[in-house]
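Engineer: Down below are the structures I want you to see.
Readers should treat all values here as calculations from the given coordinates under stated rules, not as data from a laboratory. Since we're looking at a predicted model, the values are computed, not measured. Cβ atoms are built from the backbone, for glycine too; each structure is taken alone.
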Structure 1
Amino acid sequence: MCDEYILEILKALPTIIIGCIAAYIAYRQCKTDHLRLKFELYDKRWRVYEEVRKILFVFRDENVKREDLIKFRTSVSEADFLFGPEIPKYIYEVYQHGVELYKWKNQYHEKPAGYDHNKVVAEMEKELTWLNEQFEPAKEKFKKYLDISK
């Protein structure tokens, strides 16, 4: 009788082993999918960060054009879905300073009625200074989302 139980267990053993192997494969696929998702999220976040850096270089070189501002807003539009609220807020702040710089540069070149050269130059300098100081703060703000050591 004891031999019959052992024989039944031995018959069931391949099924149990196959089930364990299938469970392990499913677990590894789940881990792989999770890592793939993390990579894709990282990749999208990195692209947004690169767009912020690109526009800061454009501002630094003082070549800001309306098209650059529009392209920037479009290229970072998915930030609302990829980051916490502080990053879209920061991106909007960078954009607003860029718009101000663009506005003051236009006044500088067009010299409209009532043009105050000292005020325009001071405002341009203020915006350029703020924008030029954003490379390190941008890096720090994005670091939380781009740190792969975690």
Structure 2
Amino acid sequence: MQRYKFELFADYFQFYLQDEKAKGDLSESWTEEATQRLLAIAPDTIGVGTVRNMTVPVFVEIQEEEPTESFDKWDHVVECSLNIPTGKMIIAGCTDYLPDAARIKVPAGCYRARIFYGGLDTLRGNGLDGDDLYKIVLWPAQASDVRILKQRQTK
């Protein structure tokens, strides 16, 4: 297993995982449904929604098979497919300069991405501070539809 930790500026309440050569454009992908599930998708690109428009902690794990982690400590869990045909995945805030963005090398192919969202209700009154965190686990898998595995309970 490969593990990475990033601090990403979640400008516009989002950050991206995408293939290095992706042409995916998420500008029209943030529909009401995508906003509710905190996940937008475009070709070779996923946008992960956040509850803060600030720098957030993001953990990425690359595994050989589907994770078995319990959802108990997480507020929201969604899953989608992500194609990485070049074998170079970029992780970045949506306004980051992509040539300078972090890259993770993986075997080229299709992956399943399970996104875990934690601490979503820790946002403080100023909307800037909180203890939210985001974890993405990827493993090789055939493409399939988006699935909401645990829906966030909103107040």
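Engineer: Given a value of 0.9 for distance in nm of label points 7 Å out along Cα→Cβ at positions 40 and 80, point me to the structure among 1, 2 it was derived from.
Structural biologist: Only one of 1, 2 returns 0.9 for distance in nm of label points 7 Å out along Cα→Cβ at positions 40 and 80, namely 2.
Engineer: Same structure, new question: With helix-only ellipticity at 222 nm (-39500 (n - 2.57) for each DSSP H run of 4 or more, over all residues; to 500) derived from the coordinates and found to be -29000, which of 1, 2 does the value describe?
Structural biologist: Answer for the origin of the read-out: 1.
Engineer: A value of 15.6 was computed for mean count of other Cβ atoms within 10 Å over residues 32-39; which of 1, 2 is the source structure?
Structural biologist: 2
Engineer: Same structure again: Using P(r) over Cα pairs in 5 Å bins from 0, in percent as the calculated read-out, with 2, 9, 20, 25, 23, 14, 6, 2, 0 as its value, let me know the right label among 1, 2.
Structural biologist: Corresponding structure: 2.
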